[in-house]
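What follows are several structures.
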Structure P
Amino acid sequence: MNADGTNRALLTAKLYVAPEDAHRWPVFLPDGDRFLFWAGIFGSAADNRTNGIYVSSLAALEKKLLIPARSNAAYSNGQLLYVDGKRELIAVSVDVPHAKVTGESRVLAEGVAYQPSVYWGAFTAGGNGTVVYSTSTAAALSVLTWYDRTGKELGRVGEPGVLANPAISPDGSRAAVDIADLKANNVDIWIDDLKRATTSRFSFDPAEEVSGVWSRDGRVLAYRLASATGTQLLIKNSAGLELGKPIFTSAQDDIVPNSWSPDDRQILCTLQPFAGSGDLALIDVGSGKKASFLAGKASESNGQISSDGKWVAYASNETGDWEVYVTTFPNPAGKWQVSRGGATEPRWRGDGKEIFYIGPKGALTAVEVSTEGTFSTGAASRLFQVRGRAPISSTDLFTYDVAPDGKRFLVNRYVKPDHAQPLTVVLNAATETSP
């Protein structure tokens, strides 16, 4: 696209090879034609040899694998830089025109900050061989925190970490949350017992497992797994008494569960094609069949089915800004806009008489709703500033959840570091060495 953002066009859409689900972290090479990027399956096992850093060009749009990796890349003085599974910053000589490694790899630094949910290491390199990196992940830390409707802090749940997507069980006794293991370079779902103040790991696959959503009876969790065959929707007993059961697999779309139907027979999901806008789709739990719920030129996400099963709240960018809307369920026959001025992350109160969302500047907002006869809303009421952690991954869909009675909120609150960790600068680090 142009420097002003106009004339955008998909560049690598034709280079996808199933079951790849992502092309990310592009870096132009000095000639201004060739570029590096990461391609592969997010969340797949570390031994997936097709995941890696590829080279392509604007003149001849094809891709060639330079090296298997789960990392962004940098290039300087004939050296390819990336982060390996030990969080070491690696440099290796490459022959870019012939897409091959020409030298032995060497370690430039250890303990480089790394985010396993997006395969990104905190480093960069200049054309003169200077390398800059960080060893701190403190900027991504958060902690689950209880607040009342006035914004008063009531207590914390668990320890600070790289957390995402808190989800409270229907009876209010437990909460599921995604936790990144920065040592194992993986993300899994954990369950907090809110009454006993204990935490237990729920998912164990070496691939990424995220976005746990409780069934209406609280007995089952649906969640997303990125596997070697594509993105999978799994269900598993919430007590952890059995293995996760795949009920739907897609090699073309990323699928993230949002909400169960009241009879626990369907799961409303955000379906994100690898190229295009996001949609809402229903997955039948028994048969695994997919049915479109909302699909169009705009993106829709975060679909939440009301407790009576008659309505769905969701976020859409159809106006150019994200706003919260409501439509009917199980068939979307109407549409009502709930928010103004921008909004995301809708949640229902347990009795369906109130909708919450994150409004402008991170304000948690409440709107009373009436479903008698038809749908209508009252005036929006700003509750408090959420101060959530900034999203890292496209699966970071929710910053908070609300207790069934609507009186307390479990917020994934950003933890500000006590002090800023300094960056490390190494001169002449990326300099090609003779064999």
Structure Q
Amino acid sequence: MSKIIQSIRGTHDILPNESARWQAFEAIVRQTMSAYGYREIRTPIIESTDLFCRSIGEVTDIVEKEMYTFDDRNGDSLTLRPEGTASCVRAGIQHGLLYNQTQRLWYTGPMFRHERPQKGRYRQFHQFGVEVYGIATPDIDAELILMGARLWKALQLRDIRLELNTLGSADARIKYREMLVDYFQSHSEQLDDDSKRRLQTNPLRILDSKNPDMQALNREAPSLLDYLDNESADDFAALKTILEAAGIAYTINPRLVRGLDYYCKTVFEWVTDQLGAQGTVCAGGRYDGLVAQLGGRETPAIGFALGIERLLALQEQSTETADLDQLDVYLLLQGEGSEQQGLLLAEQLRNQLPELRLMTHCGGGSFKSQIKKADKSGAQLALILGESEIEASTVTVKFLRAESEQKIVPQAELGKYLQSYI
């Protein structure tokens, strides 16, 4: 017997008993995005490799170690998208959505990175993200943070806190980078291998090191807040004022950085202690330089993204989520002609009651076996359609979750009768 084929390491199936939670999350996302006036964009899963080399950077871990890249039959280098922002910018430039316009967009879908699988982190993972183009003022930064807070409330998530920082302008970062390189070079004997590699290519990423042995050195490093330009400082102060007025608690984390050159000014993360080392739930920031970097005109931009698997790992399964796939009615069929009559009756009921969750028994079987399946389905009611019911144009209603006598209901009145059980 041949070996059973398993899913690829780092990927996972979302089984029917789990998909209800995903559907509930997606419904909340759509409702929230609609409430803020954001529109959905859908981009391809595969893109030109050059898109990510130019946006993320060829010397980053993502491009060097984690991307799924291959040559197609034409010899073109393609990559399964490792994140969503670059694709959104590419689509915006390609379709003329960005120049002299404002866009508020959101997306969701699978992303791919070849990294060590662990809880909440997979090689195929799903991401939800928001991108805003054409607005340079800090009020939009605040809106994205307020949106995040609203999502956590709607998803009934607790113990998520906001960390905030500003990276300043490009000029301010260049000056800070020089100071940071000098500092770390003077302590080169304390740097781990990753930090030594990043020192010349991406020194700000050293501050984001998770190595416990690097924490004391990083705490003593110069702070970017001491090198801010006036505009960045004013924008950051305005952002904090809005958040405080809205009652959003935050912590300033001067070590919160983005290792990519196009990031500037506001950066933020929503974090938790409930996911072990993978504590970031949602990360965002302003990236005013990316559109020009990918060939468009200078365009202010900001966004955030969250990993759906990681977020759902946090979420307590609410009653509403558990009931999302729960049936209302199971239709049992017995006797001559019941299969055809039952399917037609079920369609009539769905036409009358669009919210009705009704399963029609198919495949035959004894009445006893059908009752067992009806009970296992979790439905509140079983509708019995046999030869006597067909002849009398009625249906027998059997209560599966309550101690009540069976009822005979005319088929013409069945829709109205079932309304109270939806």
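Below, the figures for the structure above:
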| read-out | value |
| --- | --- |
| Parent structure of the calculated result 76, 46, 44, given that Cα extents along the principal axes in Å is the read-out and P, Q the choices | P |
| Structure responsible for -10500, with helix-only ellipticity at 222 nm (-39500 (n - 2.57) for each DSSP H run of 4 or more, over all residues; to 500) calculated and labels P, Q on offer | Q |
| At a computed 4.1 (distance in nm of label points 7 Å out along Cα→Cβ at positions 42 and 402), which of P, Q | Q |
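Where a number appears in this text, it was derived from the coordinates with a stated rule and is not lab data. This structure is a prediction, so every number in the text was calculated from the model and none was measured. Cβ atoms are built from the backbone, for glycine too; each structure is taken alone.
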